[in-house]
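FYI, it's all coordinate maths here, none of it is from the lab. Small disclaimer: the values here were computed from a predicted structure and weren't measured. Cβ atoms are built from the backbone, for glycine too; each structure is taken alone.
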Structure I
Amino acid sequence: MERIDDKSRKKFAKYVSLNILAMLGSSCYIVADTFFIANGIGADGLTALNLAISLFSFIQAIGLMVGIGSGTRYAVSMSRGERETGSRVFSNAIMAGIAAGCLIAVVGLLFAGRIAEAIGADQVTKGMTSTYLKVIMFFAPFYIVNHTIVAFVRNDGNPKLATIAMLAGNFSNIILDYVFIYLFKWGMFGASFATGIGPVISICCLSAHFIKKQNQFKLIKTRFLLHTVADFCKLGISSFVNELSTGAVIMIFNFLFLGLGGNTAVAAYGIVANVALFAVSIFTGIAQGIQPLVSDYYGKSMTGQLKAVLKDAVVVALVLTAAIVAFSNLFNDGIVALFNKSGDPLLQSIAKEGITIYFLGFFPGSLNIVLAGYLSAMEKAEKGFIISLLRGLVIIAPSAWLLSRFFGMTGVWTAIPVTETITLLAALLMLKKTIYPPLSSSETPQLPV
């Protein structure tokens, strides 16, 4: 049985714990938005937020694809002593991130209203949804660049600073949420503006890595190399689809719940989905935490260490999942009540059922997230992509629609554990073929004559 040595285990614990903290902090600002909007603006504001978050996931997905993909390529390059390549990858990642972010910002300024209508906003929620989208999309360049620099700083041996920067940005958002919504009475504009300032503060914190000259990478004068961008985007595609799947699921569920229970059902789903972000952020933190280790071991062909890291990651994911599911069932009523200031019994009932069923999907879902990140960190991007695509679009959409036809809202909730379980079976098959590939004819052992 493969075992990880004490030094590597300490490194594993450090990277994983710091990334879990960072991702928890990242999810905090969305949950804070949910809490402050639910209690400061009301159920209609909560519905508008949940509609807008589906598009916000697209911005985050691009940031993660560029950041995780380029960070993975940087880690592999540095493990092979290719320092110049690392700086070239960083420079192209920053250029690509700024270009994509500016394009999103322009689209948001011009078409936020039409986008709000397209994702399901009605006359009651259109104005608030449009406002939130316009501000969030304006800050898209900062989101994407922040994800990129965080990934490079983490892969450059400074996960502590990467974590501090993310936490600083996210907790400043929580404070500003309170100030802008409750004190300044800025409503949805205040909530979105507070969220947009977060990555700006994070980038300022990350600049310490360069000021103290701890960086092994730097911006260099280079042409925009499309093949370089395509290469690291390929490595980050599973992260892209993984995050985009969150937005896709939210959008699909929004339309289904609108048809089954109107704005109240969408608001209830918003509570469940945003609370679930805490759990998803933990599993994403595990996947991102093992990425530098897996990329390094892969670059050095340390097969035993690769298997040991995967084993530890799976154990941590399952233990944390069990704790999350137990906690959510014990305190189901109280969790929902935090976001239901008016005490709406229908909102309470729908959200309670959602938490009970939805969270069961974390048992297979946590492993899917870890396995997708693990395979991508080994330059098996296509397999990570397939896992993310299965759980994000291919299975969830038809299963949610089909189950809702037979079981109504209960069927929509049940689609999550069903989808994650089917995906896990496919993921385990791909993992087996990666770790234990079939022997070619030339490698097949021959019996002695």
Structure II
Amino acid sequence: MDLKQIKNQYGLSELEVYKQDTATQKVIFTANELKQLDSQYTEGISLRLIKNKKLGFSARYGKYDLDEMIKEALTISEYSPEVNFEFPEKADNNSKNNERVCLVPAPTSTIDLNLFKTKGENIIDIVQNKTKGTLIDVVFELSHQNEILKNSKDLMTNFNKILYSFSVNLRETNENDFIEIYTAVTEEQIPDYLSYLQEILTLYSFAKKHSDIKSGKCPVLFTQRALKDLLDIIESALNGKMVNERSSPWHDKLGKKVLSEKITLKQDPGFGFMARGYDDEGNEIKKMNLVTNGILENFYFDLITAGRGMPRHAPTGNGFKPSLALPPEPSLLNLILSPGKKSLDEIIKSIDYGLMVDQTMGGLSTNISGNMSLNIDMGFLIEKGEIKGRVKDTMISGNIYNALNNVIDLSNESKCYWSQIYNPDMLLDGFTITSK
């Protein structure tokens, strides 16, 4: 399609078209039984346009009528606020960024679903041999996604990715107790599911013993899985939209200390399973130091938030679509928290009395103030350097920003679970524990 011709036909200032197709193969076990072997293919298109400084959007799955979509987007634009940005241009022929105008042939990949089925059966056999009466849910998935972005300034980008996902959930119900432990990972190769399963079984063995913890203040160790709840809040505080609205407590703190000097956060688009060069708006994704040794260095912006800032900011290449049906919004790619020097075991041995948190009830992502009262889903008493047992009916409360200014230690290994955040385990002070 000739986007320039379509732009002129409708009297538009800008036009952008985004296409996505996704093929997935999935094997699902529920409550120890094979539930589903499934292969799916979906495709869709979305567009954005600007006319009279107003932004319009439309999206379709499957078959579509482009003229109908443009008319819908024009109607939406009439009720939208003015925007102050332009879509990026095609890179200069001599530019090192010229790769973004080159289509990369889409890789193809399929897998025999019986391979996933065999792995799922193996997991269930292992768990049943080590436990009694547990129910196990397992999901293996192969996903191949292809995205093409074009705009009326001759820019074209293409992104292809093949990913393997694995999740496991272990449940056990007894007369006076309920245990549920889960994990999920996504990688570019079939995950080492046995190592993740061993993590689950280790936690299960700790959870079978119960311990009481005293109410009051003590160090809290957030494992790699649980720390994401706190880092989600930090990600929101760095979001250019929140900064523009002055709802971020850091909106006027650039160059100032906002976290413990032990904390360094950065975005590295070339790292991890979602490594890519350009965002869903066609801008180069910047490698950024966000917080260095506790000092706030940068926020992140998409086109809209960069154009609305006072003063205006340059887009950082952080405009990503939450789904095909939604327009881009500010989002980080590969948030990395630099690790420390001690192993997790060494940190545990250093704790005289404390709480280890591995799973929470969640619900923190919208609480940008940082104030929280968080129910512990899976937590353990640590006493004299040893994990004693699982605590029940326990809550921690306090302010996340204050706690992250009181970091005691970080483990020396970072991992990524069910997100694009790579982080170590973190021991910190500043929370109050309430236990029945």
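Points to keep in mind about this one:
- Source structure of the calculated read-out (FRET efficiency 1/(1 + (r/R0)^6) of positions 127 and 247 (r between Cβ atoms, R0 = 35 Å, to 0.05), 0.95) within I, II: I.
- Parent structure of the calculated result 1.53, given that Cα Rg over 2.2 N^0.38 Å, for residues 231-310 alone is the read-out and I, II the choices: I
- Taking distance in nm of label points 7 Å out along Cα→Cβ at positions 303 and 383 as the criterion, the top-ranked structure out of I, II is II, with the highest value.
- When mean count of other Cβ atoms within 10 Å over residues 63-70 is computed for each of I, II, the largest belongs to: I
- Identity of the structure behind 21.7, 66 (criterion: Rg and Dmax of the Cα atoms in Å, for residues 111-350 alone, calculated), options I, II: II
- With mean count of other Cβ atoms within 10 Å over residues 47-54 derived as 28.2, matching label from I, II: I
- Origin of the derived value 15 (relative contact order in percent (Cα under 8 Å, 6 or more apart); candidates I, II): II
- Parent structure of the calculated result -6000, given that helix-only ellipticity at 222 nm (-39500 (n - 2.57) for each DSSP H run of 4 or more, over all residues; to 500) is the read-out and I, II the choices: II
- For 4.4 (distance in nm of label points 7 Å out along Cα→Cβ at positions 31 and 407, calculated) the corresponding structure among I, II: II
- Of the structures I, II, the one that 26, 58, 15, 1, 0 was derived from, the read-out being P(r) over Cα pairs in 20 Å bins from 0, in percent: I
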